[in-house]
1. From which structure (I, II) was helix-only ellipticity at 222 nm (-39500 (n - 2.57) for each DSSP H run of 4 or more, over all residues; to 500) calculated, if the value obtained is -8500?
2. Given that distance in nm of label points 7 Å out along Cα→Cβ at positions 26 and 82, derived from a single structure, equals 2.5, which label among I, II identifies that structure?
3. Name the one structure among I, II that Rg/Rh (Cα atoms, Kirkwood Rh) of 1.02 was derived from.
4. If relative contact order in percent (Cα under 8 Å, 6 or more apart) is calculated from each of I, II, which structure is the one that comes out at 55?
5. Have a look at I, II and say which one yields 2.5 for distance in nm of label points 7 Å out along Cα→Cβ at positions 10 and 122, as calculated.
Structure I
Amino acid sequence: MVFTKAISLDTKGFSDIIDITSSVISIVKQSTITSGLVTLFCPGSTGALTTIEYEDGVLQDLKDALERIAPSAIPYQHDARWGDGNGFSHVRAALMKPSLSIPLVSRRLTLGTWQQIVFIDFDNRGRHREIIVQIMGD
């Protein structure tokens, strides 16, 4: 069986990190699937999904690490070609990835105690986003 829903978000951009755990849990509860796999996907090339402890310190640590890995204030070939200034956003999203899969056991996501599901918008402006949540199983 397959059950699909979407989560709608309005973001601020610039590594805006949004906890979507409760939205995903709500979608799991709407389905009749008890065991399987929950897959989340972000259409677009400047956003990513991951898990993290949703705590101010570690969220800032992640933002700082990404700034060191793919700095926002250096030249990117994408910016030279398109002039939109978001080359760093594309690189960060490619490194972090647009999808995430979590096992579903007895109608529960198998997340750790301090593990939340987050969407990160790396673009250089706010955007409206749709995160696709698909549950496959029995």
Structure II
Amino acid sequence: MLKRNWKKIMLLVIVLAVLAALVGYYQLNKPHKQASVKADVEITAINLATAFETDEATANETYLDKVVAVTGQVSEISTNQQGFTVIVLKGTDMSGVSCTLLGKNATVEKNSTIRLQGFCNGYLTDVVLNRCILNTLK
């Protein structure tokens, strides 16, 4: 009797482990949302930085995890550790908008005015946008 129950328990454990592995595999390989969809919010870099400096909690409710289209003047261009281009748009005296592009090679000039679209990840010393794409000015 004990041997029969042990076999059922082991079979149940194996089935649960296989199901957990399948769910994990699906979660790791599901496609990310793309920033190329229509933006949830359109704003200037100055207004976005001001919103987070003024009231971070309200700004998080408004912008966090949403596709944000931001227009502003390029103040810095650099490359992060993964080789992706990071563009910082001028905001206020205290902070700007840091945008990490999806592509590794971007042809952007310092002090030019551009429009980027990406996912808002919150506020550190700058407002952070990830998975950004360059968008044409309208």
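Any read-out appearing in this document is the output of simple, stated calculations on the displayed coordinates, not a laboratory observation. All values derive from a computational prediction rather than experimental measurement. Cβ atoms are built from the backbone, for glycine too; each structure is taken alone.
1. Attributed to the structure labelled I.
2. Values: I: 3.1; II: 2.5.
Clearly, the read-out refers to II.
3. Among I, II, the structure yielding 1.02 for Rg/Rh (Cα atoms, Kirkwood Rh) is I.
4. I
5. I
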